[in-house]
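Following this line, the structures themselves.
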Structure P
Amino acid sequence: MWMAWVAPSNTANPAARARSRSSFPHPLQIDQLESSLEYALKNARVVTRDEDFIGSVLVRDGCIASVDRGVSQTGEDLSGDVLMPGIIDIHTDNLEKHFYPRPNIDWDPVSAAVVHDGGCLSVGVTTVFDSLSLGAYNGSAARGKANLHRLTEGLAAAERADMLKAEHRIHWRCETTSDVMHDWLLELSEHPMTSMFSLMDHTPGQRQYRNIENHLKNWRDNGMNQEAIDLRLADCRERQVRNADINAALVAKVAKARNATLISHDDETPEHVDRAADFGATVAEFPVTLEAAARAQARGMTIVMGGPNLMRGGSYSGNVPAAELAKKNLLEAFASDYVPRSLIECAFRLTAPGFDWPLAKGVATVTATVAEAADLGDRGVIEPGKRADLLRVRVVGDLPILRGVWVQGLRVA
């Protein structure tokens, strides 16, 4: 039984103080600040949804009160630094790294959540969808059911105790081929922080692992002989036949019942995209071919690529490069996957020669577009009435460097 999730009445945590999505499964009590908080940030390069300009932003009670153009004499002087919305990351595996810093070595889950939260804020991520695997393909210890309970309970405990400054939600990565996913999903999806589900199928020979020879080589390099490889491959394929369709339908049903966002993952073919879209998926995460990305766009899905793919110059699995999709107008947003720092770098990399995107368009790939895809209408843009989740950024050489982070108007870094 999950504990009732109610923010402490005297909390100063902006994330715990309010969650604006009206359909969020377990709404929190909304507490008011004890006194009005108002300040201005002046002489910034303000990045809105469609443009950037020198101006100032007035913040009042955790929200943006006004946005003005031109040099101002009032407020904290940002000296021309970029002022952009806080980053929204819908897929990060980073929490697991702090829970299991080494194989078979676990860490206190509350402590892991706190360290993870600080790391996210240090790179400008103010809304975090912590991605946790149900029926994980690789079966690591961190992804067992007992540890998933420990980790999610630790995350919620840290939130209740006002230890977290970013807003955290749970994105369940559902391995549809798994024999245990059905039962785990029904149990773990009841967690009050649940906000997103994705449809996964890591069977070798398709999707992320469509280059089966490369994948089997990894197995060999890890010490498996041919007999063991043949048995494991046969087992993977049998589980796909046995479970994938039934489990995908269940995930779609649970997502709809919770009014949560459903996304596809690693689509390879137009048929993969159509299947996910027919289940209700509105986001295509990490399509592995141009054909899949084009079909996702035709179906009205938001196309999200991994930040490391762009920053490293391609996919480590040999799939379609994010840069190629960007140049063909088939890329709309990024998720960090396994490197949270990649998101802010992606936003600015797209403004560089070879892409030449306007700054507002690049920033939208990690803010406004992601907010729209995740149904977070209260954030992701700098405009009156929106949450004052803000970043101050200065570009040093080619690197965007954070110089200030605000969550709901409170400075947290």
Structure Q
Amino acid sequence: MKDKDLLKRGAIFLTSPPDAIPFADWYLKPVAEVSLLLRNVLSLQRAGWKDIWVIAPQSLCHGEERARLERALEDPRVRVQTTFADVGDWELWSDAGNKTALFHGSDLHDKGDLMKIQKLPDEQLPSDYQMISMGAEQLREFAESLQFPAGVSEGGEGTVLAFRRPDSELRSFSDFASTEEAMLQACGLSNDSFGDRLVTRHVSRFLTRRILKTSASPNEITLWSLVIGMASALCFLQGGYWGGLTGALLLQISAWVDCVDGEVARLKFMESKIGGELDILCDNIVHVSIFFCMGMGLYFETQNDWYRTFGALAVMGNLLSFSILSSGIIEQKSKASASTSSAPSSSKKPEDELANRDFTYFLLIFALLGQTHLFIGLTAIGANVFAAYLIYSRWKASKDASQA
């Protein structure tokens, strides 16, 4: 691809709202607590555009209406250059040196699809998008009619490529609610486990719907999960049937809340490397505390040294695995978050297994049956077998690389 063909500039055309709705009210209406305009700008930003223009008819968007939209883009999550322009100034916003990608402002655009569009023609146009090439003549007609170009073309020599995603166009305020629900249903990760898909995500989405309306940040939600998880560990330390069952129930709640932080982060564009690291660190603090306290609780209850040993072995295996895979877990979560597919990942990696929450359901079953002593014994063996497998895999990969 030649440099001049790169879609270096992204532009969003704000069409006239339906039903005589005030201009700013329409584009500042939130979808999952992020306004329509801001959500599309952030999606373009996440897809890689560093020069984003907001195009609006001067006759509809001026004075206080425009000022409200400009203030919305002063959000700290916007880290790229954003410029407002009148649609009539097409010679200004259609970059003559590089092709400009023009998007319909009432369509809700997906980051994954936008990343493919930016790489055209090396990537294929997403199936739910339409594209038309616009040269100077088409741009003049567009500026006069204020109608987003219709039709489909394979591109051309025009300086602007206009993209529509008709199936995602918001046509009334009621569409905002249905779109938000669809986004909630799709906010899982591509590497979610069987238990996540069967149960956990249904519970976490119920919680996310309510927490989205609050000011709670993803990192605060992570700390909630940590506190609940540590309360679970203290229950296991008490020993006995009810201590084990209460601990297992609290751990399950902690695991559900642990899903919410990522869902809120993805829906509100609040993902961060620090947040991912905090999430993984808190998960492992909880797991290590659970195994240690379970072993010690059983020891205090029975005075059997084997349970203390099992607890120590489970902690050792978990820490060893975490030390080997910690950086990979964060990378895998980032990739899974970026995936636009809700289908299970076809290839599971060790990082996925260590981050798997399904063991909490098995622990709950063992606790209900009063068999937590069997669980800690199996965990002591399984955690160390998994750690040994990781060590062998790393050694073999290093050996193969040195011989290549």
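Nothing in this text is a laboratory measurement; each read-out follows from the coordinates by a stated rule. Bear in mind the structure is a predicted one, so any value in this text is a computation, not a measurement. Cβ atoms are built from the backbone, for glycine too; each structure is taken alone.
The table below gives the values:
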{"quantity": "Which entry (P, Q) yields the derived value 19, 35, 26, 18, 3 for P(r) over Cα pairs in 10 Å bins from 0, in percent, for residues 219-282 alone", "calculated": "P"}
{"quantity": "When percent of Cα pairs over 28 Å apart, for residues 123-322 alone is computed for each of P, Q, the largest belongs to", "calculated": "Q"}
{"quantity": "Per mean count of other Cβ atoms within 10 Å over residues 115-122, the highest-valued of structures P, Q", "calculated": "P"}
{"quantity": "With helix-only ellipticity at 222 nm (-39500 (n - 2.57) for each DSSP H run of 4 or more, over all residues; to 500) derived as -19000, matching label from P, Q", "calculated": "Q"}
{"quantity": "Which of P, Q yields 50, 21, 16 [Cα extents along the principal axes in Å, for residues 75-146 alone, calculated]", "calculated": "P"}
{"quantity": "Parent structure of the calculated result 5, 20, 25, 19, 14, 10, 6, 1, 0, given that P(r) over Cα pairs in 10 Å bins from 0, in percent is the read-out and P, Q the choices", "calculated": "Q"}
{"quantity": "Label whose coordinates, when relative contact order in percent (Cα under 8 Å, 6 or more apart) is calculated, return 15 (choices P, Q)", "calculated": "Q"}
{"quantity": "When mean count of other Cβ atoms within 10 Å over residues 195-202 is computed for each of P, Q, the largest belongs to", "calculated": "P"}
